[in-house]
Structure P
Amino acid sequence: MHKLSDIVNNCGRVVVKVGSNLLASKSAGINLSRIDAIAKAISCLQDKGKSVVLVSSGAQAAGVAALRLKGKPKAMAEKQAVAAVGQPLLMEAYENAFRKQRKHIAQILLTNDDLSNKARFFNAKNTFNALLDKGIIPVVNENDTVAVEEIKVGDNDNLSAMVANLVEADLLVLLSDIDGLFTDDPSKNPEAKLVPIVEKIDAGIERSAKKAGSELSTGGMFTKIQAAKKCVSAGILMVICNGEEPGILKEIFEGTFKGTLFLPKKNAMTNKKRWMAFVANPKGFVVVDEGAKEALLNRAKSLLASGVIDAGGEFKAGETISVRDIGGSEIARGESACSREEMLLIKGCRTEELAKRLPSCKFKEVIHRDNLVILAGS
């Protein structure tokens, strides 16, 4: 059995995500006592030397209650309007709660576009670092007021994992209304058992993560497993636990909590590869043959032009593209050394023949191993 307190106590930078079900209801609105408890717990962590980022859902739920709607609207414009009403109410509640603890907070609203654009990603990273260096607690939410489907993350489980990657956190805590990952749906199967530690996310773990969510939330266990994949590949611990339990954050750092701990991989990705794997939007793709697939997955090789069968999308040299196998499954992502037009000219070409096909060619690999991240099986 792992010594949980030893593992978790070494975490200096922590992201805490709080789900909608913990914060608001469509009838009562924002749960002020819960927000007070969260503020107190996070303030205690900060007082112990931890840097903490809070990712909070609840804007739409707060808006639904404030406008006295029967439920969350379905039309995008109405969702955005409800979020616009609810977000300042949510921040007002947090401001009041943290002021009682003599802490300063800052609001950061993000879209997927802010994270997938490399320049904006690093600008956001610098902002977070400046706030944390000053002892200010960033409160993050998706910018639902302007986010359309093309630029939405879609759920705050995945958003919190992206933020954890951005700030190079040591630990992500998902506070939900469930105790953690179970072997089956505990509401339907009384024999379902809590999984305390996950050392590898395999197919069985993914099958256990059935899609489920409430009327006011956008995520279930499925999105939490997606978030866990992002974290463990980046060397970040992740915990799923019940935020309704008093003192749960303290219990996590004491190693006595009830929940599920996901252990990170030993060989964590670099910052650049984290961004490519889990944040960047690929501009296009290449299809590779079975030989190239085997070399990428099992022999840690770069991608050569000889292994490329086709290329699609609109990409330039230096942009992130998806690497797909013959069946269409994405197996990797990487930074292309050439444009799509150039890729089509040299596909299937041996390295020694590149200059004949493409006189301007200055590379030997179309995606160098240092600029490649493997996704298959991760």
Structure Q
Amino acid sequence: MKVGVPKEIKVHEYRVGLTPGAVREYVAAGHRVMIETNAGAGIGATDDDYRIVGGTILTSAAEVFASSEMIVKVKEPQPSEWCQLRENQILFTYLHLAPDPDQAKGLLKSGCTAIAYETVTDPHGGLPLLAPMSEVAGRLAIEAAGSALKRSAGGRGLLIGGVPGVQPARIVVIGGGVVGTHAARMAVGLGAEVTIIDRSIVRLRELDELFEGRARTRFSTIDSVEEEVFAADVVIGAVLVPGASAPKLVRRSMLSSMRKRAVLVDVAIDQGGCFETSHPTTHADPTYEVDGIIHYCVANMPGAVPLTSSQALNNATLPFGLALANKGFTAVLENPHLRAGLNVHRGRLTYEAAAESLGLPFSPIEQAAA
């Protein structure tokens, strides 16, 4: 199969769809891989690094899209990209369609087959292609919170871990999944006072054992969320509903009862955000203030550490990408985990949660593939 890797064009996105090591694997499997020139610059990979492993360098994204049967990216296609997609072409990348009706309509119009990293599953019910970036984002969330807490950034002027004799920051993590767990690990490691809120008693027990008393756990109710948010210096929004819009767990009316210049970090912003006052920001301008509360809502947090992120992402996506390259759409029909990743096929929306969030018709894969 002809596999194309365009350079990422989202603001301050330095990751790359395939690292040179991954390209070597595709080439060894008999596929031709075409990479846009300088696509790997953000991770320090030169065009020659790709040539050495058998990749072909093309001078423009237009050439990559036009000559490829499958496009492998990192972030969702931008308007100038989705208009270059075509029928029978496979797109393999993060999509996050639920809060993005324009992208959804663009992909539907293109007729392409779009498989979303974030909804591909594994035999254990996990999300293996979302997990590595969730790990990165969870850890970065605490770094971002620490920066935003500084008085020069508008925050409360707190050091996350405090110092002897001075109370550390109080950090509340809403959601005990991969993002929340890694955020809590970082916060606990820095000496913060940490509380994790989740709706699963089973997960809360697991977290209690994992942290051995170094982090508190609370069952999520309206009361518990309000109590913890109002007392927090930092709130990390780490709630995920696969393929659907994130629920709004912190309302604007709650901000007035929070500590002034506290920080909200919305890691769920790719799925619309779990704070009512959230809107996407960039690495260039990451924060804004609403009602005296600092909001950090960067939509591609792992893009800040592209070398780590690209390697971690490629480790996870490689087996699925090779399956698609080897068998094309047949791989989706044969593999239930790739089936779960199918969001768009031949002008139809095939992921029910995304369709519901967008208010668009849903087509089961059997109907869409007929």
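Here, each number is a calculation from the coordinates, and none is a lab measurement. Small disclaimer: the values here were computed from a predicted structure and weren't measured. Cβ atoms are built from the backbone, for glycine too; each structure is taken alone.
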Structure with the greatest value (metric mean count of other Cβ atoms within 10 Å over residues 61-68, set P, Q)
P
For structures P, Q, calculate FRET efficiency 1/(1 + (r/R0)^6) of positions 285 and 333 (r between Cβ atoms, R0 = 25 Å, to 0.05) and state which one comes out highest.
P
If you rank structures P, Q by mean count of other Cβ atoms within 10 Å over residues 53-60, which sits at the top with the largest value?
P
A value of 1.01 was derived for Rg/Rh (Cα atoms, Kirkwood Rh); which structure in P, Q was it taken from?
P
For structures P, Q, which has the highest computed value of distance in nm of label points 7 Å out along Cα→Cβ at positions 45 and 277?
Q
Which of P, Q leads on relative contact order in percent (Cα under 8 Å, 6 or more apart), largest value:
Q
Between P, Q, which one scores greatest on distance in nm of label points 7 Å out along Cα→Cβ at positions 77 and 325?
P
Work out which structure the value 2.7 belongs to, where distance in nm of label points 7 Å out along Cα→Cβ at positions 109 and 173 was derived from one of P, Q.
P
